[in-house]
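Each structure below appears as structure tokens.
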Structure I
Amino acid sequence: MSVREVLRVSSFLGTDNHAIDHKGRLSIPASMRRTDARRPLTRFVLNMGFDGCVHAYSREEWKRMMVRLRRISIADESGRKFRRAFLTDAKEVTVDAQGRVPIPPALIRRASLDKEAVVHGAEDHIEIWNPARFKAALAPIVDVDGQYEKLAAQHLKDEPA
């Protein structure tokens with residue numbers, strides 16, 4: 001992705017706890033409901049995430065994901081299985097006037113969500129976590145001396161000039 005393309009997409013940042021109401025609706029922080037160009041995001045695609053969370057994609061990022069999915073050969077058995085699983089619970093949702101999105105019951109079950117969720121900006125998408133799962137996912141990285149630094153050295157390499 002070029003620098004120009006990166007600047008056009010939304011960057012979701014921050015981590016906060018939010019209530020899930022009795023109808024399964026979750027407030028998306030105002031800062032995560034607009035593009036970097038300050039345009040409001042009124043729709044998201046919710047999908048099963050990795051590590052036991054729910055992913056929320058802007059429509060633009062979902063389109064990019066679909067391009068990647070279409071690159072999987074139909075002749076590749078494991079690719080077909082992944083595509084089928086990836087799309088099973090995907091649902092486009094609308095942000096209501098209070099900034100909430102409805103989380104489909106299947107995704108609530110998969111992510112073990114209850115009355116509270118962690119909303120985590122993961123740069124190109126939003127992660128919605130059960131608070132205990134989120135804490136458990138972070139613990140091996142932030143609670144082990146040197147692990148954060150080790151991962152940074154491994155993954156934040158400078159791009160070749």
Structure II
Amino acid sequence: MKYVALAGALGTAILTAACASMSDAGPKAVATLEPTRGNVAAGTVSFQQLGAQMQVSGRVSGLKPGQEHGFHVHEKGDCSSGDGMSTGGHFNPTGKPHGPQHAEHHAGDLPSLKADANGVASFSFRVEGLAIGSGATDIVGRGLIVHADPDDFKTQPTGNSGARIACAVIRRA
């Protein structure tokens with residue numbers, strides 16, 4: 001009888017912890033990356049608010065095999081130019097310098113994508129300083145860009161990450 005009561009109490013504790021962590025799960029957004037003119041990179045990226053953090057996950061194909069690619073949220077949700085330039089600069093509502101996640105950085109500065117030997121980047125990471133649906137750091141309606149080259153996280157204001165090879169508009173899911 002003691003074991004049944006203990007198992008029941010343990011099960012209740014696990015369920016309570018799971019529900020508590022799920023209660024931090026907030027709104028979601030999605031971006032469908034399409035290649036810019038002359039490129040083939042494409043994929044889907046999902047965003048989910050988890051308290052103060054944003055979970056970013058997805059898969060992008062058509063990248064240069066084995067290479068890192070700059071990855072940023074941009075000011076405008078406009079991919080109409082064909083080269084991705086209509087998205088404007090990096091999303092930077094707080095006026096910070098360009099940089100990596102562990103230092104001061106634009107809200108739109110995301111970790112670089114790393115393509116495998118087949119030119120596919122599958123990723124999942126968390127960042128802080130972005131929001132879905134409200135506030136100055138809201139990413140809904142913004143652009144999402146994959147760049148041709150690695151981000152050096154130093155060159156201002158872009159990271160010297162080259163041409164924009166895929167573009168999307170971030171939409172509420």
Structure III
Amino acid sequence: MRADRLLVVGKIVGLSGVQGWVKLESYTEPRMHIFSYQPWLLSNGGEGREVSGAHGRPQGKGMIAALPGIADRDAAAMLVDMEIRVWRSVLPQSKGGEYYWTDLEGMDVVTVEGAALGQVSHLFATGANDVMAVSDGKRERLIPFVQKQFVHEVDMDAGRITVDWDPEF
């Protein structure tokens with residue numbers, strides 16, 4: 001795995017009540033796992049603030065959280081729109097054949113014949129399967145991340161994904 005780095009796992013999107021609780025948007029799956037990955041570094045592009053011990057619960061379609069040291073609505077208001085980041089190293093080890101999208105981003109993609117297709121710029125879910133966006137700087141290819149059918153090998157050490165894909169497609 002590449003060097004430890006900060007990952008965005010959520011965002012503070014609003015306020016809840018008068019005792020300093022905040023509304024969260026979680027990018028983790030399942031969404032409540034955001035509380036398992038701590039400490040958080042809260043930032044909005046500038047200086048960050050480290051927070052440990054955040055806890056929360058689902059509320060309606062969203063989530064709310066209490067953060068240590070935030071005891072009133074005014075203090076919580078200062079955190080709205082901040083991203084929640086964690087170090088990659090706090091995430092659990094992935095199981096064989098499973099990958100965190102962030103670990104695949106930036107990897108080289110080659111065909112089974114050895115033709116270079118570019119690097120994984122991002123991944124997204126479609127409902128049927130996940131899709132890798134692979135870019136070589138000139139064009140972008142969308143390749144289904146379906147192991148054995150299209151994705152033949154993921155070599156984390158070499159930073160390379162081998163796919164069965166027509167380079168002209």
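Computed from the coordinates by the stated procedures, all read-outs in this text should not be read as laboratory data. Just so it is clear, the structure is predicted and the values come from calculations on it, not from any experiment. Cβ atoms are built from the backbone, for glycine too; each structure is taken alone.
Worth a mention:
- Of the structures I, II, III, the one that -1000 was derived from, the read-out being helix-only ellipticity at 222 nm (-39500 (n - 2.57) for each DSSP H run of 4 or more, over all residues; to 500): III
- Parent structure of the calculated result 32, given that relative contact order in percent (Cα under 8 Å, 6 or more apart) is the read-out and I, II, III the choices: I
- Origin of the derived value 23.8 (mean count of other Cβ atoms within 10 Å over residues 69-76; candidates I, II, III): II
- Value 61, 32, 31, calculated as Cα extents along the principal axes in Å, assigned to which of I, II, III: III
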